[in-house]
Structure I
Amino acid sequence: MKNKKLDFCMLIVGLAVLAAFVISIMQYGRDLKLAEKKVESIADIKVPEVPAVTTTRLNGVVSAEEWSSHYPEIYASYMQNADNKGHGTVRVSYLETDPDIKVIYDGIGFSKDYGEAIGHNYTLEDVYETQRPHKLANCLTCKTPDMTAMVNNMGTQVYSEGFDTVFAQVSEPISCYNCHANTPGTIVITHDYMANAMGGEIEAGKVPASSVSCAQCHIEYYFDPDTKATTAPYSTLEEMSPDAILAYYNEMGFVDFTNSNTEVGMIKVQHPEFETYYGEGSQHAGTYTCADCHMGVAYNKDGDPYASHNLISPLENTELLISTCSVCHKDLKGQVKEIQDQVTAREKEVSALLVKLNEELAKAIAAGRLSEETLAQVKQLDRDAQFYWDFVFVENAEGAHNSKLSHACLDKAEELIRQALELLK
């Protein structure tokens with residue numbers, strides 16, 4: 001009887017061991033399959049093909065929501081951008097954190113309203129609610145793919161149409177069409193000015209299309225004085241340095257606004273992230289694209305990879321920090337904070353000098369004590385100095401994209417200011 005019980009117990013133990021072995025084999029198989037699906041970067045992801053989507057929208061732009069049933073994980077990650085409402089519960093106003101800009105930007109709407117960047121989902125309501133209104137539709141260039149499609153379908157005259165007229169015809173914030181047209185998984189440069197500026201560079205393999213797709217909205221640009229079309233002030237990578245861009249504007253005598261205190265015709269720089277990251281001194285431009293750092297690879301419940309479209313700082317992507325950044329940077333967050341603190345401090349030093357120059361120049365003009373030649377010299381120095389300072393101040397990485405270039409621009413700005421102040425003595 002005891003032997004039968006012992007045999008039964010041994011049978012149970014044996015079955016348990018066998019079951020555990022089978023489960024471990026199955027788990028190993030699953031882990032192996034998941035490991036086989038792992039990819040190194042976004043470029044390695046194969047986007048599944050889906051049936052063509054027919055949109056009900058008159059302009060032909062397939063909305064993000066219309067793609068959602070085919071790419072649910074990507075859509076869900078895209079919608080996470082709505083969580084980006086700035087730092088904290090109240091959106092930061094740069095007029096409060098950097099009051100010098102009330103003087104520096106006097107003569108343009110940025111001296112009245114200038115808030116921190118928020119998620120791409122809010123582009124339309126943001127441009128509609130701004131306290132620096134614009135009469136023309138060209139300021140919708142980077143707010144909606146509907147505007148992009150209108151330009152592509154109807155021509156550049158759309159840029160010069162009235163803001164209210166065009167705004168009534170748009171409804172989709174920045175989304176799929178801007179970077180892919182209606183072709184999932186394929187990068188398409190849909191904005192005409194970037195296709196013109198960087199199309200040849202992409203074909204020559206000098207810059208990846210995935211970075212240029214981001215550059216469509218993250219560049220320095222201007223509105224052509226005649227056509228009002230959004231235009232890039234360069235047509236090659238070599239021509240997009242701060243020095244070359246300033247020379248371009250000075251040669252054509254371009255003016256964004258005139259400072260109310262000094263009557264100096266100024267350039268208002270706009271978020272030159274692309275020019276900064278791919279500029280001289282950048283450590284990673286030849287290694288990582290914008291998407292590599294700001295999107296990242298994610299995996300669905302089946303272990304299939306997809307490109308996260310939650311556009312965040314790499315410092316917020318823990319997996320990226322561990323898998324990639326930590327190979328070279330033991331404390332990237334600390335490193336970036338140090339860079340940004342140094343650049344921000346320099347920005348404030350130089351902005352204080354710009355305010356001083358503004359005040360001294362205004363006094364000299366009021367007193368009429370400068371010769372025409374000296375006045376022209378000082379005004380040019382003021383214009384150029386503000387350009388170099390602004391190139392750094394409005395660049396959203398605060399030096400993290402290219403600290404060498406950021407400091408070089410701020411040093412140039414300071415030197416030009418000191419030359420101008422010397423002439424005013």
Structure II
Amino acid sequence: MTPKISVVIPAYNAQQYLRETLDCLTVQTLREIEVLVVDDGSVDETPDILREYSAKYPMIRAIRQENAGVAAARNRGIQEAAGTYIYFLDSDDLIEPDTLEKLYDTAQRHSAELVICKIQNFSRTGTSWQEHAGLLSERETIGTYDYDLLWNYLVGNKLYLTQHLKESGVLFPPLRYSEDGAFNMRYAYCCTRISGCPDAWLRYRRRVASEGFSVSQTISLPLLRDYMAANEMIYDAAAQALQTPPAGVNRDAYLDEALYKTAYVLIAQFYRLFWRADDDCIAYIAQSLLRLRERMSEERFGQLCDFNSDIQVRDLIADKEMMALHPRVSFFVTAKGTREQMESLFESIYLQTMPCFEVFVPQSTADAGLIPAQWAECANLHVLPDRGFLSAARKQARAQLHARLRGCGMLDPRLLRYLYRFPLPGAVKKAAFGALVQALIVYFRRQKMA
């Protein structure tokens with residue numbers, strides 16, 4: 001019997017969460033499924049887990065290949081899939097027991113070539129819903145050039161018609177970032193019927209800093225180049241598909257939105273990790289944004305600048321020494337704690353999504369080796385004698401806004417950006433900034449505990 005859905009799972013060293021992911025598939029209310037787990041050369045316990053589950057559940061099949069990356073693993077799954085539809089699930093994500101049944105029923109009811117459901121982010125600190133996926137899921141008919149599609153690249157909330165996908169020739173490009181976006185959009189441009197499924201969702205696992213960083217939380221030059229290459233693929237495919245725009249679709253406006261989305265993510269997920277990037281990465285980001293600016297409409301670029309007012313996109317700082325000379329906020333670290341606590345504090349400071357800050361620390365903190373080596377030599381970190389530390393730090397601070405960090409708990413990465421953009425008169429914000437920081441630290445911690 002032909003499976004109704006082939007679930008494709010790329011797995012590389014996935015032992016931490018793989019059992020949980022497979023368990024959510026063994027209890028699906030839609031029973032006519034096959035689960036293809038493509039082991040991409042794992043060297044941990046992933047092969048053992050797959051042997052265990054494939055022996056116990058006939059619907060689970062392990063496919064072993066030499067390490068070639070997630071794109072190649074998913075493409076292998078497409079090649080092997082026998083189901084009427086294909087569903088991609090990452091090895092650490094989850095779905096509800098009736099998710100596949102609801103996706104399948106929606107596809108059948110609307111003769112859809114692509115079905116889109118909601119996405120729930122989850123982590124140890126709580127849950128949230130992704131806006132654009134939610135909007136798409138509520139629409140019975142989704143236009144091929146719906147802007148929300150450009151803002152929803154994940155494959156895990158989508159069901160694909162296998163025959164149509166294979167006939168389209170669309171595969172995942174060999175990239176490490178936004179390969180799913182290039183895949184999704186090129187396939188969407190081949191579709192005539194896209195439907196939303198409002199009562200199903202993907203549970204998308206988000207890693208917090210203490211669990212290590214995923215690909216979407218790290219930065220390197222190859223990753224940046226892959227990101228830009230993927231978005232050029234999307235732009236070129238859109239331009240080709242819109243040579244004769246359908247009624248109601250503005251070609252120039254749509255392509256402008258694609259460029260805006262590219263620039264938006266380049267800032268949000270790369271530039272805002274400024275202190276984690278090396279000089280080559282920062283220069284590449286600045287050059288890429290300049291090229292995007294030249295292609296975008298002035299109106300859309302202005303909106304990008306307004307949304308990112310804390311970093312001055314029009315005059316983007318592309319050098320760490322220059323950033324250190326022009327901070328917006330000065331931190332005075334007087335916290336005392338264990339090595340692990342202090343390292344976590346400094347990690348969270350340098351994870352701030354508003355990177356225009358400087359840090360002052362007492363000599364005793366530096367001498368005790370409590371500053372992680374990655375940050376100890378940063379141009380924006382200043383070590384001052386313990387005696388008269390606060391007075392000296394305030395005198396040397398270049399920023400107008402000051403905040404003393406007395407506790408060694410981790411800071412929410414949104415803290416600085418949120419406060420910097422908070423609508424208060426300048427004099428009031430300057431006077432109250434330290435107290436606002438402390439209040440927001442407490443607020444975010446309570447949010448996570450709720």
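Derivation of every value follows stated rules applied to the coordinates shown; laboratory data play no part. Just so we're clear, the structure is a prediction, and the values are computed from it rather than from any experiment. Cβ atoms are built from the backbone, for glycine too; each structure is taken alone.
Of the structures labelled I, II, one was used to calculate mean count of other Cβ atoms within 10 Å over residues 98-105, giving 21.5. Name it. Present the calculation step by step, with values, prior to reporting the outcome.
Working: I: 18.9; II: 21.5.
Working through the options, I get structure II.
For the read-out helix-only ellipticity at 222 nm (-39500 (n - 2.57) for each DSSP H run of 4 or more, over all residues; to 500), a value of -15000 was computed from one structure; give its label from I, II. Mind dumping the intermediate values first?
On the way: I: -15000; II: -13000.
The read-out comes from structure I.
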Just checking, which of I, II has the largest value of relative contact order in percent (Cα under 8 Å, 6 or more apart)? I
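Compute Kirkwood radius over Cα pairs in Å, for residues 354-401 alone for each of I, II and report the one that scores greatest.
Values: I: 12.2; II: 11.4.
Sorting by Kirkwood radius over Cα pairs in Å, for residues 354-401 alone in descending order puts I first.
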A value of 25.1 was derived for mean count of other Cβ atoms within 10 Å over residues 178-185; which structure in I, II was it taken from? II
